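Below are structures written as structure tokens.
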Structure P
Amino acid sequence: MPATEALRAWLARHPRWVSAVFLFCAYMTFLYMPFDFLLKPLWQDVSEAQEVWFGFLLTGKAAKATEPLHWLIYGALTWGFWKERPWVWPATALYIAQVAVGMLVWSLLDERGGGLLQGGIAFTLFGSLAVALWRYGSKLSSPSPS
């Protein structure tokens, strides 16, 4: 089966919002992270690198050192989605929950963060997505009623 056909089949088996999460992970794995990790250093000083973990901004060498971890996470999630592994649903939900907490922390601690209102909105949106993914995965892995 050609890759485009396989992708269409995968996307047809899942709701659009799940497909969007999968496609975002694939974009991060194959386009953004290779660009960020491999190409940006060619014209950007390492001191300008930035990564955010749990709402805390890392810069410079610390940021560059954690980029491969982001790449590994997105790669694992992309593979897990593509192969429809049962662990991908809770793993993605937990990662997105971490993003939700990080958005709230960022909004409260960083002057560019926008404060409690913006952080609360982001937390609610990402938190809702995390819960939805957790429930969707639970529904897939639970035995169907006879």
Structure Q
Amino acid sequence: MSRVLIDTNIIIDLLAKREKFYSEAAELFSLADKNELTLTISSLTFANTNYILTKLKSAKQARAILRKFKVLVEIVALNDKITELALSDTNFADFEDGLQYYSAIENQIDVIITRNKKDFKNSKIPVLTAKEFLAKEWS
């Protein structure tokens, strides 16, 4: 079974029901719900998602959404090594993308799913959009 790191934008697509991207995000999470795929997110993504959701909904609603969401994903920790690697890597203009990337590397993730592939152009592991991932046969 594939282990996939989901970038924050895909999670917000799902939880905020962003019209143009929702169906693909929902399909990914449906595969996880059926135990056909292991979805991972960094602890940073979980915190950022809470922050974004509280801008769209009340804090109480955001927490209720995240409690339900949490059962679908494995949360991987950020640590000193991941932070140092991201700080040292000048290939990532966005520090958060570096943290996501090294979280994936350090946790032996098979693929990163994001809508911003260009942010991971030097990745040593596959980086796909949700649509691309769903079109491939991953197991």
Structure R
Amino acid sequence: MARTVKLAEIDSNTFDAVFYPGGHGPLWDPAQDPASISLIDNMYAAGKPVVAVCRAPGALCKATGQNGKPLVEGLAVTGFINSEEEAAQLTQVVPFLIEAALKRNGGRYIKAADFQPHMVTTGNLITGQNPASPAPAAQALV
């Protein structure tokens, strides 16, 4: 953490992958931040792994593929499912629901049972469903 830099200062050419961990933060900041969106776009376009777990797939919602369409369009993806957010009693708190947003952007949404480890790999895009999914996503990245 002592070497944390702002996303706008990151040169995607100097990294081999990007990993967005879960938590609620990605629904507000990375999902709207032009530097975050650009980082995802550049890494994915360069064929480098882009990993997002739990609520972090929300950061993918404004990313675009080389065709200018939503990055997730036509891709198998996962993320925190609507019923998990309902179980957490936060559907009225979060700015959007991951499952609904990924589907709205044309993602082929795949889910497991609530709170079970689950991840999906589509090319260089790796998404994990919930807090039980970082380890499988990290293993897929490695």
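FYI, it's all coordinate maths here, none of it is from the lab. Note that this is a predicted model, so its numbers are computed, not measured. Cβ atoms are built from the backbone, for glycine too; each structure is taken alone.
When you work out relative contact order in percent (Cα under 8 Å, 6 or more apart) for each of the structures P, Q, R, which one comes out largest?
Largest one: structure Q.
Comparing distance in nm of label points 7 Å out along Cα→Cβ at positions 34 and 130 across structures P, Q, R, which is largest?
Comparing P, Q, R by distance in nm of label points 7 Å out along Cα→Cβ at positions 34 and 130, the maximum is at R.
State the single structure among P, Q, R that was used to calculate helix-only ellipticity at 222 nm (-39500 (n - 2.57) for each DSSP H run of 4 or more, over all residues; to 500), giving -15500.
The read-out comes from structure Q.
For percent of Cα pairs over 20 Å apart, for residues 10-81 alone, which structure out of P, Q, R has the highest calculated value?
The structure with the largest value is P.
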